[in-house]
Structures are given as structure tokens and as C-alpha cells.
Structure I
Amino acid sequence: MSISHKMVAAVAAAGAISVAGFVAAPGAQAVSAGSATQAKPASPHPFINQFHHIKTITSTVPKNGDVNPYGVFVVRQSTGRLRRGDVLVSNFNAKSNEQGTGKTIVQISPSGHRTLFAHISNRQVAGRCPGGVGLTTALEVLNGGWVVVGSTPSSNGMAATAKAGCLIVLNRNGQVAETFHGHGINGPWDSTLVQRGRVADLFVTNVLNGGVQKTMSVVNEGTVLRLTLVQRRHGAPQLVSTTRVASGLPEQQNSSAFVLGPTGVGIGRDWLYIADTQDSTITKVQHPVLRSGSAGPGATVTSGGDLNAPLGMAIAPNGDILTVNGGDGRIVETTPGGTQIAARYLDRTPPAPLGAGALFGLAVKPGGQGIYFVDDDMNNLRLLH
């Protein structure tokens, strides 16, 4: 479905936004995996090299026992129960540790105070989210405090029973307002956001296309969708169009990682960057906000090297691409030109035996003062600073 230009034009005419080019649009905000930092031209100095300490903020486990933290987002504006500077974290597993069954979002202050922001039951989204609730890394907050979180649910913790899921919209007090389902949404895995006044473009990766649940083989059907939302003066945001901006990305069932496929996404100037977990590659798509069709899997930015099953992604204040490895627990910094300029361990230190990492979502702390990330093994939120 192409962008509804009439809808966007109507909002612009009301003085809410500028529909000029993405980079120059007044008031535009590029948010990547929870970072509220507008990307700038890349610096020759690695952003992560200024940080030398890792601090555990607190556990991400709420009272119901949900585990396996995935999504990370830093709240930019206080409204309702949301507090500026607090970190939202979504849980993918229930207390049983079965994947695709987690139903909670916790809110954590920089000092480590944890509260429950939302507990979403299957009943609350019945008929509006195929398969129910299993919250993923796709986690964003729109202007006005509307929280959008991905759901890729499973009945037994295995990808073979996973359903298409949906995107769940919560109000600023953590109550379900609506869902977006269908329209190509099929296993929403991660997301990033561009907000322009009352218009938001939400980019969402999808990992369940092409019947990947029915085979252990690689299926080249992963996609990135752009969902264009208009925020009304009253009521939840309205989905006005869906556009496939990337396709043909590899996906594969995985017994320990559920699904390997396109995961982290980030906006840097006029490019959308995609972490291809299956192939340990970062690709890019030009003009992501304006394009009317798919760029296929995108052009390769970098592949291999220090990348080892990259998962979550954020864009550093200097414009570099930050990814965390699912394969070995490292964070990797890559320039927009594709040079991997820094890498370091976050969840273990050599010479300890290296296995699968415990990383997923990450977000740059406001002011570029550090990097929040989740440790799935220990079920906590940590800070590289």
C-alpha cells in the first residue's frame, strides 16, 4: 500500500508538519532502537571508546516472573505514567522461559527504580493480534506518550507454533488502545521511528514470512515495512498506509534463538540501516521515508569481521552504527561507509569461553552519556558508561 498523500497533506495544511525531504523537515526526529539522538555525519573517533565501565541498573523481571528482556527505549517526554529519562524494557518470555509468551513492559529509572508499565493479556487483544501476546524488541514511544510494541507470539516457546502477531498500541498509562495487524505485519521483530509533528513513520522488521515456521531451511522472505501513522488530536494514532521498503532478507528457525532474521533497524540521515542476523551483515536502504517500493535486501554496508549475528541496533550521536552480537556478546561500531572501527565485550570478558551472547536491545543514553543494553542471561538492564 502506498503512502496516503491526501492524509499527510491534510495534516501538513493544519500546520502540524513539513512534508519536505526527510533530512530538512522542520522538527524531524530520528529515533533508533530507543535512541533520541538525531544522527550527525560520522566522526573518525569511535563513540564507544570513551566508555570504560559497565553498571548494572536493576533486574528487568516484574512480579509475574517474565524474563528475556528484548526491547529498550528511553522516554523523551514526561506524560501520564511515563517519565523523561526512564527506560522501557519489553520481555519476550514468560516465567516458564518459553519464548514468545512474555506480556510485560517494565519502566526503569536511571537510579534503578523499577515499576510495571504494562501487562498485556491475550484477552485484551483477542481477535486483533493473531496468536496473542509475546512482546519483542520492537518498542517505540510516539509524541503524546503512545507506546507501540511488537508481538510475535508462540503457544509453546518454539517458532514452529509462532503466529503473525501484531503491533500493540498503548496509551501513556500502559492501557491497550488498539493494534495494527495484517498489512504485511508478520512476526514484528524490531523497529525504529521517524516522528514529524503529528505524522510518524514506523519501520518494522518481520521474520515470519514465507512459511519459515514449517522448515529449518533458510527462507529469503524477511521484510521491513514502513507504517505511516497520523496522530489525531483525540484518540490513538491512525494507520494510514503501509509500504514495503526492504524484502528478500534471510530468515531461519533456530532452536535457541527462536528465529534468525532481519532484526535491528536504525535511521541515519537519508538511510535506513538493517542488521541481517542470519548473514552477519548490515545493509542499507536509501530514502526510506520517501520511497514507494522495496529496495530488496538493500545494499551491503559491511559483512563479517567483528559482526557475529548482529541483533539490536542504535545510531550513535556521531552518526556511526552500533550493533550488538547475538553470537559472542560484543558491541560493534561501524561507520556509515562500512568500516568497523571498534568492538568490545559487554556480557563476558575473554579469556572466558565464548558461546552465544546475551544481548538484544540497546539505546543511547540522552546526551550521549552512555549506552543502555539488556543482558538476557542475567535478566537485567545495564549501562556502558
Structure II
Amino acid sequence: MVPDLGNPRKLEKNAPSEKAADRGERSPQKGACPPRKASLILENGPAFQGYSFGWEAPVTGEVVFNTSMVGYPESLTDPSYVGQILTAAYPLVGNYGVPPDTQKDGVYDYYESEKIHVTGLIISSYSAGYSHWNAAKSLGEWLKEHKVPGIYGIDTRRLTKFLREQGAMNGKIVFDDPDEIPFDDPSQRNLVAEASCRDVIRYGSGKKHVVLVDCGVKHNIIRCFLTRDVRITRVPWDYDFNVLDYDGLFVSNGPGDPALCGAAIKNLQAAIQGSKPVFGICMGNQLLALAAGAKTYKLKYGHRSHNQPVQIYKTTKCFVTSQNHGYAVDTATLPDDWEPLFVNMNDQTNEGICHKTKPFFSAQFHPEASSGPTDTEFLFDRFMDAMKT
């Protein structure tokens, strides 16, 4: 059933703790050791040499890029980046540091999960000195705490253009020897199984009960539900939630190829035989489509940014959205009782689906945002409305 989308709701402190030279923009302290050289090597492309500012150990993964100007604490803790080496296209990173890892009742205040999920971070210019009212540490310190390599001094404009032309590809970060670690293709693994929780977790005490299928959920999704007086039962990706009594079913974002999540698809197929409301985000959109009988495919380089325009299907109403995904739903394969809900205005790819008569709908983008924009958070209210009927 197409949800009513007509009226969306309107919604100096730290001294630098580390010094580094970065392409002449900042000179090293007198007597300080020069930064260690590190390289990014693409499996079917060039090598890029830079300098280390994070954990110094070789890693391998899929190299992708994000064009957002801000939000690196949120991006790095987004479980949808499991298995990926993230390139920040914006040239200056680290200038506002990293917020504290405070939490309440198991939900982090400023992070999207309990740890950094990217395999490695690639940037152009690193700001070791940072200034922000809420900063607790530098980005470099944070990467070292979580044992995640970071390289600066890379020509990220050239790298991003190469990935746009050739497509996302496997790569590795090395320090001493190009062969110190072999290439690996994370898309061959069930990354959702790696990102999902292992046990059932409960939050809140609201009147409505939502079962949240955790495929790699962002904590702001949980926050969005808790502010709407919802009781949440968070279950692993392959948990048979059909044995539970709930008012609404939510399927979260997550990493990797949705076609590898057979157990989740099977459980969803059983759920949509009924009529209880279902809402999916990102991976949830793809899994709902697969459960309905449609197909998914891998995008050339994915959508990872804060400025993706999406349009409500067959209308002129448009929203600016936050996105992070490498796969998409093949709209042409949707069964007759389903239809698109949103369409990407840049490349016309699917950005959401809905059932024509039942209260099932999903969004490929992130209405919970974090970080921004929050233009489409009203979709949570539409889900709440569906649970009232």
C-alpha cells in the first residue's frame, strides 16, 4: 500500500595531539619523525602513494568513494561499509576531530555503531589539529584505537575519477612490500552476517512493538524509533521473527550482496503473506524486493553521498537524501502487485518500492540520515501511522 507522502514533518576546545607533514601544507615539528609512507594499490588500476596517519598494518577490501563534505565519524561507524576501503572525496578531513563514545541504554549518542567498520580510510589532506566543541580526540588517534589504517596525501580527485570510470574495485593498503597481503573480494562473503548482532537485543518500553531485523543497523534508526515511543526487539539477520508477536516489521541497512542473505529473504517471504506493516531501509529495500520475487544487481560504483536527489514515483515531488549502497533493485522485475516508490533523479535507479494494497514499503536511501540531510525522516511517521490501522 502506497504510504501517504504528501506532508513530510519539518523537521574551541582541543589542542592538536599529533603533528604530520602533508604535501607542504604543514611542516613537521622540529625533531619529529617524518610520517611513514604507505600505498594504496588497486587490483586493476594504478598505485597511489601517501603517508600513514592511522593503524599501520596491511589490509585489503573494495575501494569505494563518498562525496559527503562532513560526517566522517558517522560514515566510519556505519556497518554498511564492512569490507570496504573508503575514499573521502572531500579534500580536508579531520578538522573537527571525533566526538566521545558516550551512549545511553546501548545506543551511541554520536556514532552509528560500537566501532569503526571501514577496512581503511583514504583522504587527501589530514588535519591533525582539530577544533570542535564536542571533539574528544583526533581522527588519527581514533583510527589507531580501532586498528584501522588511514592514508593521507593521496590525489583523491584522480582516484575518485578513476573509480567512476572503471567502477569500484578491490584494493589494498600496504606499507613495506606491495605483496605483503593478497587482494581479497569481500563481495563474495555474506557481509550482512558479519555486521549483524549475534543475540536478541531489546530497547524501549513504548506502546507499539517493532521487530528490527539487524542487517547492520545504524544507531540513528534506533533513535528515530525510540523518539516515537516504540518498543524494539532487535534480532540477528537470520532470526525467524515470524514466531514473534509484533505490530510492525523493520528491515535495516547493511553491507554487501543482498542475494547472499537467503535466510532473511525466506523469513520475509513468510511475513509478506500476512498484512502487518513492513518498512525497509537500504539493504531492507533490496531484501524486501527479493522476497517479493524481484532481482537486484550491482551498481558500477554505488551511491555514497549526502546529496542524492530522489523523486516520488510518478510525481514531481523530490527530496535530497543521504545514501550508502552498492546494489540496486531491478525495477523491471517487480511483480504486478508491487511498484516503485522512489526513483533516483541522477541515474533513474530504484530508490524504494511498495505493495499496491498491503502496508509494505521501503527506501533505498537513509531517511534517518546521520549525518544529514533529514528531509525524509517523515517515513518513520508513515510507518507509525501504518501500525495504527
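For FRET efficiency 1/(1 + (r/R0)^6) of positions 135 and 159 (r between Cβ atoms, R0 = 30 Å, to 0.05), find whichever of I, II sits highest and give me its label.
The structure with the largest value is I.
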Structure from which 26, 24, 22 was derived, semi-axes √(5λ) of the Cα gyration tensor in Å, options I, II
I
Among the shown structures I, II, from which was the value 0.7 of distance in nm of label points 7 Å out along Cα→Cβ at positions 215 and 327 calculated?
II
Name the one structure among I, II that helix-only ellipticity at 222 nm (-39500 (n - 2.57) for each DSSP H run of 4 or more, over all residues; to 500) of -500 was derived from.
I
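Here, each number is a calculation from the coordinates, and none is a lab measurement. The shown structure was predicted, so the numbers you read here are calculated from the model rather than taken from an experiment. Cβ atoms are built from the backbone, for glycine too; each structure is taken alone.
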